[in-house]
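S.K.: So, here's a batch of structures to check.
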Structure I
Amino acid sequence: MNKRSSHRGLPGFATLARRFPQLGQWLRQAGEPVSRLIVEDGKPVNIDLGGALLYPESEPVWTAARLEAFAGDPDRLGFADTKNCNLSPVSLKLQQNIMSYLGDEGLLKNLARLPVVDVGYLFVFGVGLGTHLPTLLATTPARHVVLIEPYPEFFLHSLATIDWRALFKVADRRNITLHAITQADPDKICEVIEHVVSTHGNVFIEGSYFFCSYYCWAFKEAILRLRDNLKNHYITSGFFEDEIEMLRNSYGNIRNQQRLKILEPKLRRQQSHPVILVGAGPSLDHDMPHLQSLRDRAIIVSCGTSIGILLKNGIRPDMHVEIERGALVYELLAKVRDTYGFEGITLIASSTVDPRVPSLFDDAWFFIRGGLSPSAVLMRGFQDLRMVDPLCCNAAFASVAALGFRNIWLFGLDLAQKEDGCHHARDSVYYQPEHKKWDDDYRRRFDRIVPGNFGGEVRTFWAFDSGRYSLAKAQQYYGVSAVNCSDGAVIVGAQPKVAAAVTLPPPALPREAVLERLAGTLTTVETANLLDKADLDDVLDQASAYLACVDRVVEEWLASEEEFFELETRLVDAICGEHFEEFKRFHVIVRGSLMAMVRLGAFFGTRIAGVEQRRRYQRHFAACFRARCAEMEDITRDLLASLDGGRKEGIAGCLAGRIGATEHPCAV
């Protein structure tokens, strides 16, 4: 009998193979293991890797020490405050309600540093012999336990040490979902873990645990990358007031155009013409002469506030990209246009930008941001442009990649600073005297250290870090690898190259001809027909049904005396289940703040140790949460009524009652 068949006969093999089908397929096909068990007194105590041992000492002694250290001081993912809850006016009111309650009840000083209940994930790096797993499964508060083992044959060795049948019974009894990852490359490990988090939810990722059962380079690298990557996952997607203003802006952009030109992702001829995306990063100061020498050999695309820097230095971009919806974008662009003019520059913008922005340019191409309220309420039936968030540089990359360009160069997309205070190019709007507050804000932001594009380390912060992370994913999504000439943060997948070494051949076609040909590939639509199909009354009907559903779920949750994890699960199941069609057009308006408020409630509630104190807090939270949901319904009704007025009054009507900008005019 060979090793493979002997492992098949061990207790738990069938259960393990059934619970993890892909792993089971590998196990069934596996031949003789390369490694072998070391057994003493009839018990496995180590794994011989062929000249080296997996554990530096007897595995029972080693694992007992690891578990003791973990119990005393576990490695966890945490946040010091509620900033990552994506607070906005409606959720800030809820936070004020919560803080007042906690203060009155004398709970503020006794909140735990990290959640004591409702933890989303325990990431276990290394299965090995598996003797750590029974203890972890029996004690963890996590709802998902992710097992990362780059050597699948170790699962076979663990069958001789632990009973996987008993392990799964413990997991089932405690409502824990087990996941198995057998990737060996750190980037692949991160990719699969992030997919698990995206699939099963990021609301309760705070407080998640990292446990490493044995030394492995891949584990060390993966954990380092995951800490920042998972924090990007933690960011709530959108907020209510933002959706309201984006609806208002999209309606205005439709209203002010007779025919809307939409950049949809569809099959296009590959474009060999070079494209240079330009951000406003500090390395642009040094690289400006090189960029000037390349101007006539590439299509230049300015991102956000970099348009003013380029024009001041004698470079007129061919295209300009905007994604932010605030009125501030219009005000800044208007000043630049008054000084330099925008002749010959095509605007590529989200349909959600201030409706006055397109009027500054001779031509405007719009893209649809997926998952936002305008795509569900006003612009149904069009394909959204993927990977456009969160920064202008992300929107620019996605736009040119969707247009078919494959020869993409990045200048001034630092997404970091190398020296304190050098967060943008010197000609940036952020350094103008009247915007000193913006400069001061940026100087306080850089709290993350990441690898530099040309080696070493640079400092960044969550928004820039999220932008570079998204650029890495966009290259994979569109099948395009950029060349990064920016002296800032590394962008995975982009080839580093200093600007002075860049040479481009004379283009085969004039860039004007290339852009004219691509303009013919856009989707054009009569806007009058688009507005007629919007059916805003249907959104109002959905709002009433939606709020009734939320009220019912909250009542059932309170009666069950469950934790916040169950509230989030119940809400998702009720709203996104079989009746989703009844809610979806209103849900997309409020969902960001709805889930942010659940997260906000959980941030404090999961830190309250006493069960009865948590139950009283939950009842207070529920009342305030429902009041904020009702407020969102009222504001939405007012908005939809104002849009009908705006249809007759033009831009002024569409802008009336706007909440106001909440974002910086981020250059990259």
Structure II
Amino acid sequence: MSATRDGSTVSAPLWEPTPDRVAAANLRAFSDAARRSSGRALTTYPEIHRWSVEDPAGFWASVWDFCGVVGDRGGTVVASSPDFWRTRFFPGAIVNYAENLLGRADDGAALLFVREDGRRRTCSWRELHELVSQLQQALRASGVGPGDRVAAWLPNVPEAYALLLAASSIGAVFSSCSPDFGTRGVVDRFGQIEPSVLCAVDGYRYGGERFDCLGRLREIVAQLPSVRTVAVLSYLDDAPDLSAIERAVDWHEWIGAHAPTPVEFAALPFDHPLYVLYSSGTTGLPKCIVHRAGGVLLKHLVEHRLHADVRPDDRVFYFTTTGWMMWNWLASALASDATVVVYDGAPVRGEGTPLWELAGRESVTLFGTSAKYLETCEKLGLRPKEDHDLSALRTITSTGSPLSPEGFEYVYRDVKADVHLASISGGTDLCGCLVAGDPTGPVWAGEIQRPGLGMAIDVVDDAGRSLGPHQGGELVCCAPFPSMPLGFWDDPDDVRYRSTYFARFPGMWHQGDFAEWTEHGGIVIHGRSDATLNPGGVRIGTAEIYRQVEGIDTVQESLVIGQRWGDDVRIVLFVVLREGAELDADLETTIRRRIRAGASPRHVPARIVAVRDLPRTRSGKLSELAVRAVVHDEPVKNTEALANPEALDEFRSLEELAR
């Protein structure tokens, strides 16, 4: 059964694929091939998933073959270790990530770029090869070799994708931040990995405003002594003045010195470091997470082709910046011969949004976004199915936070009735998903459909014991997988790495999400474990409260924390109200009644407080931990991780929290 807005239940899924759609899915073709090679019955998703975790060597070898990975697979597929994190996949394989993303060199569209001001350009596969070649030569001329770091402080533009490919083609390690990061945020990240080359931008546009980056770039370069070359892309102005920036060169001059030639691909081991991603850094200096090339490639191929059913010449879009791991996920769609649709700008414009316009105009087949964006569209009263031609759209993916049942219902009611809505969840830690969509199965409101293929997912109690349906516990993975990080940067003996993922439940990967199984074999995530509430010793997920509150029209958004009070914890709910609304006794009563009826009496907040704004990370996630720290008069260790740290000021002396 599935929950609805008023707390009642329904016994039917929101969507089921037709038999023809199931038969045409990549997952069906993969299972047919795997059934022949394995001799196992692999008809249903549970059967395929069970095989993928019981026989990881057979599964991952089949993925390599089915997806046509370019490289030498070697002999051994899984080299097990007593230490979970030291298990290796394809230890003898030779593979180059960039070579697998540049499998085409024709005039079809590889990257389709749109900026919020209407600027549009298409980069063909041939043009992408040429740009990667020029960048590859420019990097080598700047002294970059295997293992050296190349940093990008760039917006979501084709040049950023080409730079990733050029760096990985020669075995350099790539890392990126978006230009909305401040000086401290960039230095906290890039300063740890000591890049040789920094590629940056002169400025960018967002929400109709111009933001100059040259002043911050000058400060950043002064604090990165390892950087030998600073290549600046002119994006805001045609000829920016770079005279005040040490070691700076115009991007076009930097690459223009090299004529395009065939791209060279270094023969690299499966575990060669591909890129460094970063934790949010809200609790201290960001962790530098080093990802292996072969593991990321295979994980993304599984997620794109089998979970999201991406096919050659599909148009794959995700709203993201270069500072979020979904940008890296999006880039890998090139390995499926798909066109990557690249958007740079604000997702909402007044009472509308350019993203559905983009989806219709550019015939997007996979539309990737956040739960927050879908909920915003619903609150704005948008009905994309009436205003845009979404006939090409087959898949919508949602991540960043749990998508409420109402969010599911909104998509099928107002966006498109016949679409695969895949709520997915994973993290920067594995640069992929733990739980994901199934294009051959039904979609139930509020549920992530399935555990990811090759991922031995479970929900456990505090003692590590498996829990049954509708029992909340910790989301874990019980067996190694290829996209486990190589480790953290500058972490001798993997001390921080082990304490982050394996200390809580030895022998399991601990993701840090509070979740439960459903009777359909799906998963519901109730929020981050470190943000769960414990009033009276009963564990409550924050998503259960958000779901009720954000269905109230006068509430624009909300954030909930547990405040230490006496010898217990009490729930405090902060709300941002629509313009003209007031948090009076009637609205407080409405909120409490909604929560009590839709969740439980234990979920009802002790205090409800109206605030002007809520702090969020640069990837758009609300920062419950930062608010909790401020309320308890504790330091927020890294406000640079927040897009709007000034929002915290209002929480410092709220008299409502003193009584």
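A short reminder: the numbers here are calculations on the coordinates, not readings from a lab. Nothing here was measured: the structure is a model prediction, and the numbers come from that model. Cβ atoms are built from the backbone, for glycine too; each structure is taken alone.
S.K.: Looking at structures I, II, which one was relative contact order in percent (Cα under 8 Å, 6 or more apart) calculated from, given that it came out as 13?
M.R.: So the calculation was done on II.
S.K.: Looking at structures I, II, which one was distance in nm of label points 7 Å out along Cα→Cβ at positions 27 and 379 calculated from, given that it came out as 4.9?
M.R.: Source structure: I.
S.K.: Of the structures labelled I, II, one was used to calculate distance in nm of label points 7 Å out along Cα→Cβ at positions 387 and 611, giving 3.0. Name it.
M.R.: Here the read-out was taken from II.
S.K.: Looking at Cα Rg over 2.2 N^0.38 Å, point out which structure of I, II has the largest value.
M.R.: Max of Cα Rg over 2.2 N^0.38 Å: I.
S.K.: Oh, and also: Given a value of -15000 for helix-only ellipticity at 222 nm (-39500 (n - 2.57) for each DSSP H run of 4 or more, over all residues; to 500), point me to the structure among I, II it was derived from.
M.R.: Going through each structure in turn, the value belongs to I.
S.K.: Still on this model: Of structures I, II, which gives 25.1, 76 when Rg and Dmax of the Cα atoms in Å, for residues 83-442 alone is computed from the coordinates?
M.R.: This value belongs to structure I.
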